[in-house]
Structure P
Amino acid sequence: MQRITAINPETATGKLKDLFGAVEKKLGSVPNMMRTMGASAAVLDGYLSLSGALSKGSLSPKMGEQIALVVAEANDCGYCASAHAYIAGQLLHIDDKTILRSRHGHGIDTKTDAGLTFAKTLVEKRGLTSDADVDLVFKAGFTEGEVGEIVAHVALNVLTNYFNNTADTVIDFPKVALFSEAA
């Protein structure tokens, strides 16, 4: 059972009503994660602000989704794995093989592979990366700014993973089984 109540956008007022309106305008609806984050307008606003800023960064939307997929698996977040598999496939037209490889932390080319490996390493090492870890992404062709953006994408997705795992957010996307569930 969901542990934090999802707010009905129709009953929202003030800042939360404005945030829900912006989400609905952009997506056509307000996903359950955002409705649940709506228990605190500050949390939803923070998430939307960082997400919006990163959408204007150097990394492609495809790379952002691939990072979200590997981070969701690393943190056992069923909501995020399901949401990002859907977004990757349906909105960004990423093929199923690439989605699956991304969930495992592997890209389809050397540069993407290095970026996803770094993202997974950030989660596994809780940000305490080594010189060798960082050198790997630089050698693959990422700039210093892009490395910073990878860190920021990981942080954004750790936020959503932890939030959804804490809230036990009801999944409102086609459900994807986590790799840990298959083990």
Structure Q
Amino acid sequence: MSVKIRLTRRGRKKRAMYDLVVADSRSARDGKFIEKIGTYNPITNPATINMNDEKALDWIMKGAQPTDTVRAILSYRGIMLKKHLQIGVNKGAITQEEADKKFAEWLNSKESAIQSKVDKLAKEKADAYKAKMEAESKVNKARKDAILAKKKVAEEALAAEVAEANADPAEKAMEEEAADAIAEAAEPKDGE
């Protein structure tokens, strides 16, 4: 019997989430399994992996074969490196302390890389939000300026009407005579 470590799908349409399971290679994808060792959610950024590392290492050391995707997940979590180091310890090439030290160094560098990615994504999100708010404030300021300009024009027109309504009749007559004189001067004469 060939034992595989593979993914079983769950979740709704286009929102897949997977369980990491140890199963017989002959069973269906979402069928019977021997043991569930974790979950994998590829939708989050970075992908969320919750796994019992000791059980995964135990099954790998017993000879369970991971699928390609699960192998990538195990490598990402350091299980494959731990297996490699443990084989070296079993053969006597290195001591357990050296293996633990190498794995701890790798784990620290991996965690710092993951944290830098999370920080970068958070910074990009904050910058995008800030740019969106600045653009929105510019649009709001332009609208406010346009409304103030319209209001100013309306107030000036109203002030002109009020001034015209309050003008003396003698001044109105003089303005009308001036307008008539200008109109006569602008008209061409018959003889010319």
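Key figures
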| read-out | value |
| --- | --- |
| Label whose coordinates, when FRET efficiency 1/(1 + (r/R0)^6) of positions 98 and 122 (r between Cβ atoms, R0 = 35 Å, to 0.05) is calculated, return 0.95 (choices P, Q) | P |
| Parent structure of the calculated result 31, given that relative contact order in percent (Cα under 8 Å, 6 or more apart) is the read-out and P, Q the choices | P |
| Given -22500 for helix-only ellipticity at 222 nm (-39500 (n - 2.57) for each DSSP H run of 4 or more, over all residues; to 500), calculated: source structure among P, Q | Q |
| When Cα Rg over 2.2 N^0.38 Å is computed for each of P, Q, the largest belongs to | Q |
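Every number here is computed from the coordinates shown, using simple stated rules; none is lab data. Note that the structure is a prediction, hence the values are computed from the model and not measured. Cβ atoms are built from the backbone, for glycine too; each structure is taken alone.
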